[in-house]
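Before anything else, here is the set of structures, which you'll find just below.
Each reported figure results from applying straightforward, stated rules to the coordinates on display, with no laboratory input. Owing to the predicted nature of the structure, the values given are computational and were not obtained by experimental measurement. Cβ atoms are built from the backbone, for glycine too; each structure is taken alone.
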Structure I
Amino acid sequence: MAKWTPRHEAPEPLEGPVVATITGGTILWFVLFLVQLPLYGWFDDHGHTWWLWTCLAGGGLGLIGVWYVRRRDAALRRAADARDLTATPSTPSAD
């Protein structure tokens, strides 16, 4: 079996409102959990309680995701600021 090697470079990752996207998805998971919570008896009778716990797990993992992408954005901003500071030439003082 031959080793697979890519024939072209990978595309650049898409950048967008990542924090807003993850936050929206997290809110959606929690809303789905809360909407299904009053129907717990029906879910339990039909063996579908995993639907409820999946929504709760999605919300919990979404909270971790929000924390992660906020820290990532902050690190990217710090790196860009540091890059800007080193790229800016210092002006010699006029004595």
Structure II
Amino acid sequence: MNQSRSSVVRVNLLFFAKSRELVGTSTCPNFVLATSGGSLSGSGILDSICEQFPALMVLRNNVIIAHNEEYCEDLDALVDLEDGDEIAVIPPIAGG
């Protein structure tokens, strides 16, 4: 059995605050992520998003991503993905 099979998963991307301004939209339905056996690291998810939306590179090291409304605290950890999952890109928000 090949444990490292490649597959694609279609997720719904949500962009908030500055990330929404940079990409020009608040959502990107059916965003395709190439996974290894249905999993991808948080960092890999972020890299794939930045590859498709290069304007986000200015925020690459400062954003938080969330998978199905749960923050991905460790970007090195694998995220199990399924079609229809939600990935949110959340940049730092300044307040006062």
Structure III
Amino acid sequence: VISDNAFAYRHSTAFRDVIDAHGITQKFIRPHCPWTNGKVERLNRTLAAEWAYARPWTSNDDRRAALTAWLDHYNLDRTHLGIGGKTPIDRINNGRGQYS
């Protein structure tokens, strides 16, 4: 997990417990380099516009249930201008059969 240097990421014991429990390595962006988070910020904006607030949901459970299908679309079918009109899965050497 790469995060900014916010207090919550640096000092949260709850966050640390979760990443430790899953064997996740935590890295931090260089201080005063917010553009490092640019890709994540763009994904968050796309998530909000195309999934979370794209339509009214009857419940948070309904919205949560639709996330997997949206992520599959985003990674497997939706082309991205930033990577030359390819899908993210097309950039992975092991091909479509290995994604899940």
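Some observations on this one:
- Identity of the structure behind 17.9 (criterion: Kirkwood radius over Cα pairs in Å, calculated), options I, II, III: I
- Value 1.5, calculated as distance in nm of label points 7 Å out along Cα→Cβ at positions 47 and 79, assigned to which of I, II, III: II
- Structure from which 37 was derived, relative contact order in percent (Cα under 8 Å, 6 or more apart), options I, II, III: II
- Origin of the value 10.4, where mean count of other Cβ atoms within 10 Å over residues 7-14 was derived from one of I, II, III: III
- Among I, II, III, structure where helix-only ellipticity at 222 nm (-39500 (n - 2.57) for each DSSP H run of 4 or more, over all residues; to 500) as derived comes to -10500: III
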